[in-house]
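Right after this note come the structures.
All of the numbers you see were taken from the coordinates with simple rules; none came from a lab. Note that this is a predicted model, so its numbers are computed, not measured. Cβ atoms are built from the backbone, for glycine too; each structure is taken alone.
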Structure 1
């Protein structure tokens with residue numbers, strides 16, 4: 001139910017609901033690159049899907065806006081980190097501590113310029129540093145408001161520019177190498193990263209409903 005809430009919340013920005021699954025898969029793969037066990041990497045994949053659940057507390061017109069946000073709207077949007085962590089603390093989710101860390105810290109920056117706490121370096125939980133990189137790549141390759149969708153290599157170049165300022169400078173090279181191997185080995189990178197959505201009963205129902213609504217007469 002928590003994951004369904006997170007997906008529904010994310011659909012205000014991404015109607016397909018697939019970006020969360022891509023963030024989750026990328027996070028899991030990078031964790032495995034770092035030597036995490038399969039159960040721990042799987043737990044991170046689930047936590048990564050929940051990273052933006054706090055946006056349920058942000059007004060629809062702010063979350064779905066296609067214009068630059070005003071200063072007060074930016075502050076409201078930034079509040080989703082605290083809101084997400086607080087919400088997850090109220091659940092009995094397995095590995096809740098991991099999910100709370102990801103929700104609370106995924107917008108912190110390596111140089112301390114991020115939010116909401118302004119911490120940097122290894123003070124940021126490793127799980128949140130992993131998810132931040134995966135989320136940035138998934139956003140850039142999906143397209144952002146007022147910004148064009150980037151190809152995989154363009155997005156990787158942007159991540160490399162942010163290594164040491166936005167992102168962990170040790171994790172970025174490993175992520176770049178991992179994605180390049182994926183691009184060389186799979187025909188459809190987006191589809192591969194979102195495969196878990198095909199096993200989600202919620203996503204199956206959503207897809208069926210969308211197909212029905214697209215039929216003539218609906």
Structure 2
């Protein structure tokens with residue numbers, strides 16, 4: 001977990017974990033009166049909108065970098081998803097929305113973005129390095145195992161450097177076009193950027209010695 005910046009309003013506390021942010025811009029587009037990085041000084045102003053709207057926008061942050069908490073008891077103002085989902089972002093990370101544990105740790109929100117290119121300095125989390133690496137994958141798997149039936153439960157996520165990223169537990173897989181590809185009870189995803197079966201691991205990480213070189 002990186003450094004957490006806290007922005008306290010009269011009715012809500014907004015947390016921002018910069019290390020998780022990959023600048024998708026969702027918060028700025030959806031609630032610019034609260035989230036405005038062009039302002040001098042504090043860029044988050046929790047009193048500029050009602051608590052419900054702030055909580056909604058924070059809960060939609062795809063990386064979990066933004067969280068809204070109650071001032072009374074510190075609880076997260078977000079509800080766990082009705083079902084777990086993993087979305088493949090074209091040329092980018094995996095967006096996960098789920099109850100989960102990552103290497104035995106419970107993340108502070110129900111959303112994370114996990115690295116697929118292998119160049120992140122915050123493995124297993126994405127830090128936006130795929131943009132500098134010019135990582136390419138359209139997010140449309142050519143072949144997938146036969147899907148199963150929808151069930152509920154917690155995801156157990158295990159990262160291995162340089163790979164693979166093993167995810168156990170029930171989830172719906174969504175491809176880069178936003179199409180549901182089926183329910184699974186576990187898959188091994190590529191997190192080194194070298195697999196020829198993206199997003200799945202094909203064992204290519206075995207030939208990698210240490211972290212991949214970063215392009216300037």
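Name the one structure among 1, 2 that helix-only ellipticity at 222 nm (-39500 (n - 2.57) for each DSSP H run of 4 or more, over all residues; to 500) of -2000 was derived from. Please list the in-between numbers first.
Working: 1: -18000; 2: -2000.
It traces back to 2.
Taking relative contact order in percent (Cα under 8 Å, 6 or more apart) as the quantity of interest, name the structure among 1, 2 where it is greatest. Let's see the in-between values first.
Numbers: 1: 19; 2: 16.
Max of relative contact order in percent (Cα under 8 Å, 6 or more apart): 1.
Out of 1, 2, which structure matches 16.8 when mean count of other Cβ atoms within 10 Å over residues 49-56 is calculated? Working shown, then result.
Values: 1: 25.4; 2: 16.8.
Label of the originating structure: 2.
Going by Rg/Rh (Cα atoms, Kirkwood Rh), which of structures 1, 2 comes out largest? All intermediate terms of the calculation are to be shown ahead of the outcome.
Details: 1: 0.95; 2: 0.98.
Structure 2 comes out on top.
Using distance in nm of label points 7 Å out along Cα→Cβ at positions 113 and 137 for the comparison, can you identify which of 1, 2 gives the largest number?
When distance in nm of label points 7 Å out along Cα→Cβ at positions 113 and 137 is calculated for 1, 2, structure 1 comes out on top.
Just checking, which of 1, 2 has the largest value of mean count of other Cβ atoms within 10 Å over residues 25-32?
On the way: 1: 23.4; 2: 15.2.
Ranking 1, 2 on mean count of other Cβ atoms within 10 Å over residues 25-32, first place is 1.
If you work out FRET efficiency 1/(1 + (r/R0)^6) of positions 89 and 201 (r between Cβ atoms, R0 = 30 Å, to 0.05) for 1, 2, which one comes out largest? Mind dumping the intermediate values first?
Numbers: 1: 0.70; 2: 0.95.
By FRET efficiency 1/(1 + (r/R0)^6) of positions 89 and 201 (r between Cβ atoms, R0 = 30 Å, to 0.05), the leading structure of 1, 2 is 2.
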